[in-house]
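Several structures are given next for inspection.
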Structure I
Amino acid sequence: MKTELILLAAGESKRFAGIKQLADIYGQPMICHCLSQYRQNGSWIPDISDGHVLLGANASVIAQVLPKSINKREIVTWKRGMGHTLAQGISLLAPDTTHVFVGLADQVLVTQPMISELLAKSKLFPEYIIAAKYIGNLGAPCIFPQAFFSQLSELNGDKGAKFILRQNKDKIVGVDIPEAALDIDTQQELATIKS
């Protein structure tokens, strides 16, 4: 198995009233905090072979806070939606990649042990989509086997990974990660983390 990470961080975060990716979380920019859960001692955690951070709105400013060694890709057409951005990301995967791990740069409560649990489940069920389960939903972070790469590469607009999850419920193994229910969209949500 060869799993690559796509970390989605291209949105404009209009409801946040600021550059969400740079908001302070535990003493560092939100995007760096989320990315750090996939990293260990300057490398990717075991079972992630490589990773790509997809930037869009405010890309040049956000890129400055990311480690130099990280693959940063500006999706200039990010305004076409999260689904479109993810589809662009699929084209960056190495030809021998068997799985793609889709993460979000605003799920600040998702930790390395949770990510490792998803990766371990993917090894047990390599033909299945592995997805976080929370509040009765299945969503990101999630891992897709290669059989779904073509569907992912055809996403457009704001139809993201959840669209494919809804279409393939019989091919998903869910992992309980209630913390994944929180993604930071507003200053108020950020305040709840810090309180």
Structure II
Amino acid sequence: MILRESLFLKNMFSNNCIKLIEYVLGDKEGVSVISLELGLLTIEYDNTIVSKNQIAKWLDDLGFGIIIDPNTEIVEKTKLAAFDLIFKSLNTNSLLRNSDYISEILQLPYDKISRVFSQVTGMKLEKYIILLKIEKVKELLLENEYSLSEIAFMMDYSSVQYFSNQFKKTVGVTITQYKEAPQKYRVSIDSFV
């Protein structure tokens, strides 16, 4: 029997994740990818050939587990919204506006989102956003297209001094030290929480 399911997945942060899932599932007998976007996979599968548990295992082996818990779903949607905000929009709004953006995307009050995020991950949402900003800053520094003032402005820091201090506090080295050996200080975004 052919079944159709929409699955919310964790740890999907880029188009490379989409390509990987399409590549792996596209090679599996009895499974068809109907649609795939960051965090959401819709498939049809023949349960006489492959079980949902097998599909879940394939996804889990790739690092994209299926989310069943509603609070975990809120956290993953929050991560995707924050990633979009920082990496795709280069949003230059204040944290209050960041909170409005995330609330609008999730259609939930920010205090609930923040509380659930902290409960599930053990990390405050504001700290997660700072970590994302610092990873984007690292990328911008390596591109070498912008001055420190421009990067500070793009990432909504009130001053270059504040930006430099937060960078050192978060990464453990100054911006200059980072530029000398960037490979030592790159981290995977999905390792934050």
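FYI, it's all coordinate maths here, none of it is from the lab. In this text, all values refer to a predicted model and were calculated from it rather than measured experimentally. Cβ atoms are built from the backbone, for glycine too; each structure is taken alone.
Can you tell which of I, II yields 19.0, 62 when Rg and Dmax of the Cα atoms in Å is derived from it? Going through each structure in turn, the value belongs to II. Ranked on distance in nm of label points 7 Å out along Cα→Cβ at positions 82 and 146, which label among I, II comes first with the largest value? Ranking I, II on distance in nm of label points 7 Å out along Cα→Cβ at positions 82 and 146, first place is I. When distance in nm of label points 7 Å out along Cα→Cβ at positions 10 and 154 is calculated for each of I, II, the greatest value falls to II.
Each of I, II could give relative contact order in percent (Cα under 8 Å, 6 or more apart), but the derived value 17 comes from II. For which of the structures I, II does the calculation of distance in nm of label points 7 Å out along Cα→Cβ at positions 2 and 26 return 3.1? Structure I accounts for this read-out.
When P(r) over Cα pairs in 10 Å bins from 0, in percent, for residues 130-177 alone is computed for each of I, II, the one that comes out at 27, 60, 14 is I. Each of structures I, II was scored by FRET efficiency 1/(1 + (r/R0)^6) of positions 34 and 74 (r between Cβ atoms, R0 = 25 Å, to 0.05); the highest score is held by I.
Consider the structures I, II: one of them gives -16500 for helix-only ellipticity at 222 nm (-39500 (n - 2.57) for each DSSP H run of 4 or more, over all residues; to 500) as calculated from the coordinates. Say which. Source structure: II. On FRET efficiency 1/(1 + (r/R0)^6) of positions 98 and 162 (r between Cβ atoms, R0 = 25 Å, to 0.05), which of the structures labelled I, II is highest? By FRET efficiency 1/(1 + (r/R0)^6) of positions 98 and 162 (r between Cβ atoms, R0 = 25 Å, to 0.05), the leading structure of I, II is II.
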